[in-house]
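Every read-out reported here was derived from the displayed coordinates using simple, explicitly stated rules and does not represent laboratory data. Only a predicted model underlies this, so the values are computations on that prediction, with no experimental measurement involved. Cβ atoms are built from the backbone, for glycine too; each structure is taken alone.
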Structure I
């Protein structure tokens, strides 16, 4: 539904995007991660017909954003970094106005507004001025406004910036519901936990270039190792623990700071149970047990500091 093929955008001597490729299937949530100035918003503006690419091709549902701009705009919704609702109008009036501007009759516009207010849990506040809405409510209303025309594709440019945790979770639930309804979502964000929860695939941009692309799990696996940490009841049990784990196919190493603690690299979280069972069968007593894996924070910090062209997941 969303395609960017070798998209480049230059502003004079500044190259904001350099050969960017992104592909988003129908009904999926795709994340764009990157620091300020990485090119995320520029790409969104090209895909939503607000900017013309210097080179490359961008398509929405097979339609070229440059030559078929009007048809593309019929199929998309866009929510920018700041809520764009009219704060003097009520929630219902905001949505009704947009529906009328899109050509709906009065009765049809009111029906669509009420449908969206219910979808975003704003029915009780429908008649209140948007100026009285909380930040999270305004954000939900803003996303609802981008859905008035029932778009097939929606662009969300940092939709939860500045929201408190409760409001952020409410917006996440809205985004997940959109994907379940078949809407294709391109989400830009700097909140790594947001991308980890919502996105099926992620494209990481740095200085206008794609430095990594893959599922959250693939990206995390590319930069680090899952690790089981075992604290034994006594240092004297460490040799027996190491032998048992080696027989089971694991390579344990002792912590230099605590000889009774072992680090055991594993391929999957399910291996945690195997480690415990192995030590139990060897009659090694475990005092403490832990499991850790790389996070998207690790991915972000590692890959945005590596030169473009470094090996990344397919």
Structure II
């Protein structure tokens, strides 16, 4: 039986060797943090208050913005604590809870991106039946399904973390908790915790990406059958924002997964940078992409600004 000294807290890591520069490093992190909060918060307020945006496509976008906000709020709390105040200690319960939210929200975001692909497929493949197929009830069901799949599917491996004794080093590699980092510190058989995430990612994130690719293959086939180039351009333009968000999310999550699985010889700084790119780049870019490429969002922002200007 291994000695259980799990009462000792975990120690978070910032940027090894650059501790003296943490204050300066925190400036771009805080800037991105505030930008994520403002961008996604604005989208949520805009979709809530503007009746022009009360459509399935924008409801899914609101779910995406809410998910990005939750990921950022969950992760950046401890990151800024390490960079600003060198607050490195984290209790086991708080660490496992943070890991639970981080991993479950990744699966939720994949599910929402899949629902958005379904929305675009129906809009282009069955435009006359769009409102009858994607009713408010159906949108709510898809949203609840995406959240339930994420929060329930990750639970088995997180619950097992509570039962492990931790008698190795308590130092984690990042300024936040990830399941794959915590399980390495356990003095127990972690076979289940190694295999289950691989199967889970294959059945969720990887399968979602394949379905999205297949849906866009059908979308392209439908678009190419349209008579005029103007119609083709208009149809494709409605998909550009979603395609951009899909590429950013899946490229970063697949890249991070490969580095964790096969990057033993990759410098630690690459692991750290990739993890922050994954957690911050997608939440930062999603509202920017939709604001630049979606005219309804642009008009909504202008209406919001003019409302506040004349209201003041």
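Supply the structure label, taken from I, II, corresponding to helix-only ellipticity at 222 nm (-39500 (n - 2.57) for each DSSP H run of 4 or more, over all residues; to 500) with the calculated value -25500. Show your work: numbers first, answer last.
Numbers: I: -10500; II: -25500.
Answer by label: II.
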Structure from which 1.5 was derived, distance in nm of label points 7 Å out along Cα→Cβ at positions 59 and 203, options I, II:
I
For which of the structures I, II does the calculation of FRET efficiency 1/(1 + (r/R0)^6) of positions 51 and 115 (r between Cβ atoms, R0 = 35 Å, to 0.05) return 0.65?
I
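Identify the structure, out of I, II, from whose coordinates P(r) over Cα pairs in 10 Å bins from 0, in percent was calculated to give 6, 23, 25, 19, 13, 9, 5, 1, 0. All intermediate terms of the calculation are to be shown ahead of the outcome.
Details: I: 6, 23, 25, 19, 13, 9, 5, 1, 0; II: 5, 24, 31, 22, 12, 4, 1, 0.
Matching structure: I.
Which structure, out of I, II, was relative contact order in percent (Cα under 8 Å, 6 or more apart) derived from, given a value of 27? Before the final figure, lay out the partial values.
Details: I: 20; II: 27.
Value 27 for relative contact order in percent (Cα under 8 Å, 6 or more apart) corresponds to II out of I, II.
Ranked on mean count of other Cβ atoms within 10 Å over residues 155-162, which label among I, II comes first with the largest value? Show your work: numbers first, answer last.
Values: I: 21.9; II: 16.0.
Top value of mean count of other Cβ atoms within 10 Å over residues 155-162 goes to structure I.
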